[in-house]
Structure P
Amino acid sequence: MTNSKNLNFRNRFTELGPEFYQAKSPDPVTDPYLIDFSPSAAQLIDLAPDEEENKDFLDRFSGNCPLEGAQPLAMAYSGHQFGSYNPRLGDGRGLLLGEVQNQKQEIWDIHLKGAGPTRFARGFDGRATLQSSIREHLASEALNGLGIPTTRSLAIIGIRELIYRQRPELAAILVRLADSHIRFGSFEFFHYTGQAQNVKRLLEFAIESYYPDIAQESDRYRIFFQRTVQRTAKLIAKWQSVGFIHGVMNTDNMCITGTTFDYGPYGFMDRFVASHTPNHSDTHGRYAYSQQSEIGFWNLNKLAETLVPLVGAENLEEEMKQYQPTFNRFYREEMGDKLGLAILDSEFTQLVQKMFHLLQDLQLDYTNFFRFLADYPGTSRSQNNELRSWLNQYLELAKREGISQEERKVEMDSVNPKFILRNHLIQSALDKALKESDFSEIKRLRIILENPYQTQPEIFEKFRIDAEYYSQDTPESFLSQQTSCSA
């Protein structure tokens, strides 16, 4: 383990040249203070867990003290937002400090979100609200706990500034770790500005950085796109299976490595409503839960358009044809695991289809339904005739698996979370942080969500965590809650 002073930075992205970024140092801040620190994220860059107690850590990652070897830069990109192309994007408030290679030879980008305005800021202040930083911090760690590829949040650092959105807000810096910060929109930027050579240079860089095993292949550009299709399909299948709704699936929020990227108005499904979107601005439901698979396909098509001169339209169309079967296969397997069923035949398909109709019609809690199912028939719940009939059908399919109810419960509980990041839990953490400067609930939630499948008696007792409170259905007043992009 090391400390923040001895992190061994490099930044290969600078080799691409000034067309790809703006070199920019973080703006200094006054009296930075720690909101929360994730020891599990720190392990990814071999950073000692006691760094959260180190004032030098705060100074280095708030912009007050340069990090040796880091070459901070704001990346250029554009993208399609709600279906319309926006050429004026880029890192307006974010800086890529560089990369750190850990002892396992894994490479992680370190990025600051809210580090001051860049030339891409479009007149804004370049800061992040404390509220949005807390939301991204908790979501990153929640999805990681669920085994879903995601950026990670190393820390939230509070800064003594008020910034103005709809009203004055407290500001913060989020320290983000990611396997990549290259977006679909990174390719779009050069494509739509007629810089074909830079599309090719970015593609070569991405292959060298993330898929060196294909670097010498003659059709490496096609293979790169093929892998992006596969990873995107698998990621969205995982989102759907746990009931996660991204909320802002613009092409500038889609990462080429199939990683959950840029959390805005996200949400987890509570009572099942397939058309729910957590984004208050998404008045037409473009990014609703039921649309995420289709939007993944749409976004990949936009990426494909940038690669036509290099890969060929027919080749790209052939790869795009694999998206839906790939998504369906991954999603089917995920749902089989959630139901404790390995025989995925036509009877399984009918069971799942009927299940979603019942979840919607009866407005059942999506997450807790599967935990209930793992205990069934050992537990009972007020059932209507349709649900009772479905449960009988489910038990018939479970019996043919040839395992005991106890074995089925163990398998199901290992993939169906007991705890998710529910709206009322986030709001409680936000209220304490923003109104009382009490950050204990942020830490408590992070600890719960690091292992969301089971209670941890010793840890829960230490941090005064009531398992039943944190796993209960979302209260009525918080159901289907929406937030804005600035929240």
Structure Q
Amino acid sequence: MTGSVCIIVWLRQDLRISDNPALHAASQRGAAVVPLFILDEDDPWSPGAASRWWLHGSLEALNRDLRALGSRLILRRGPASPVLDCLIEETGATAVYWNRLFEPWARRRDRVIQRSLEDRGVTVLAFDGGHLVAPDRLVSRSGTPYRVFTPFWKALTVQVDPTPPLRAPAALPPPPAGLTGDPLSAWSLRPCDPDWAAGLRATWKTGEKAAADRLDRFLADVAPDYKTNRDRPGLCGTSGLSPHLQWGEISSRQVWHRVRGHMISGALPDGAGWAFLRELGWRAFCAHLLHHFPTLPEDNLDRRFDRVAWRDDRDALARWQRAETGYPIVDAGLRELWATGWMHNRVRMVVASFLVKHLLIDWRQGAQWFWDTLVDANLANNTVNWQWVAGSGADAAPYFRIFNPVLQGEKFDPNGTYVRRWIPELGGLPDKYIHKPWTAPASVLAETGVRLDGNYPAPMVDLKAARERALAAFRAIKNG
């Protein structure tokens, strides 16, 4: 199917119309534009189950938005290189545009594809559009990658002024007539037997409009108190933008400029605004680390941790995954994750610390579980955060920092609001016992209907003994 000049825009983690550099550039060329998404399952880090659920909705929304502009989304499944070759043959496309990815496997694949296409005379243009700063741009004064967040953040705020977001095209030239793609339903991205996604449907709306609406609500209702409420899982104190950012339904610089605009106008206190923008900076820092240390998802950055005597305890791992640890804040977080595909950030740290430190199970086991169950699963963030908790990564928590789940619950969920929401069988307990039900008198347990190792498990480990076990294991490799 050849004819007029045609440009393929290969969409990946940029499923939006506005502030999309590759799509914007193609729309300015006066050529037919083919918006393409490829489900490339050769990727060793292809999306987990929860992310696939999100991807289905995001692609549906993107196709609706493209149709409103006179275009449509073409879906193809298979290894990216032959899929692109086939589509170029069908359309006579002379150029392929994309926004750069920085995951190691994607970078290698894209380099190979770019060389192959350019050798055949096809123009390839790659744009930056995913982060506040491209992960390969900032380096320290010595020319080495940053390994500590604070100097990275300082350099970002001093050296980088994110450019204003690009406007959405008013219209798009349509793809060539008769061009076909896969029906989205054929990809089976969403579960059906069993359908475990009811909680995800109740919690999330996907797509660019949903992302913009969520940012609006955050700025209006949540952002002014973000600095004080962000660590309180029982409150609505965070933005909930992470899955939208992961799939590029909204860009980091769109968020940055909206937040800065509210700060400049006085609608948002500077303290709250900068506390939130630092989270965008952390996201960029994680991408920076993954770019410069591409084996990070598999290897400890601090290679001394290769000698940690991790426990191969499948039963303990399964109890953690099933939210049966007997520690309410941990179990509440894991139930929230299973039901909604998301977990409050403070609770993520406590849940991860419990697995790595109290159960002494390899951080990679936890990272894999999060990869499959999070709708915002991002390879850089997930990896860096797990290595941070383990103590093996850049800017890591020291090995002796072990979050006590009881104290964390009492500090950040003092009234037990979060625990009661996700563990209703403990709902009748007084506040003083909600994070340590095993300390409640038998009469209180009976009165509130709590049966330890009945309708709620007793603690699976003793915190003090487990902490000492972890400290001994980490001390053994400290000076190696």
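Observations on the model:
- Structure (P, Q) behind the derived value 1.6 of distance in nm of label points 7 Å out along Cα→Cβ at positions 236 and 260: P
- Given 26, 20, 16 for semi-axes √(5λ) of the Cα gyration tensor in Å, for residues 12-203 alone, calculated: source structure among P, Q: P
- When mean count of other Cβ atoms within 10 Å over residues 196-203 is calculated for each of structures P, Q, structure P gives the greatest result.
- When Kirkwood radius over Cα pairs in Å, for residues 84-371 alone is computed for each of P, Q, the one that comes out at 20.4 is P.
Only the coordinates and a few stated rules stand behind these numbers; no lab work does. Fair warning: this is a prediction, and the values are worked out from it, not measured in the lab. Cβ atoms are built from the backbone, for glycine too; each structure is taken alone.
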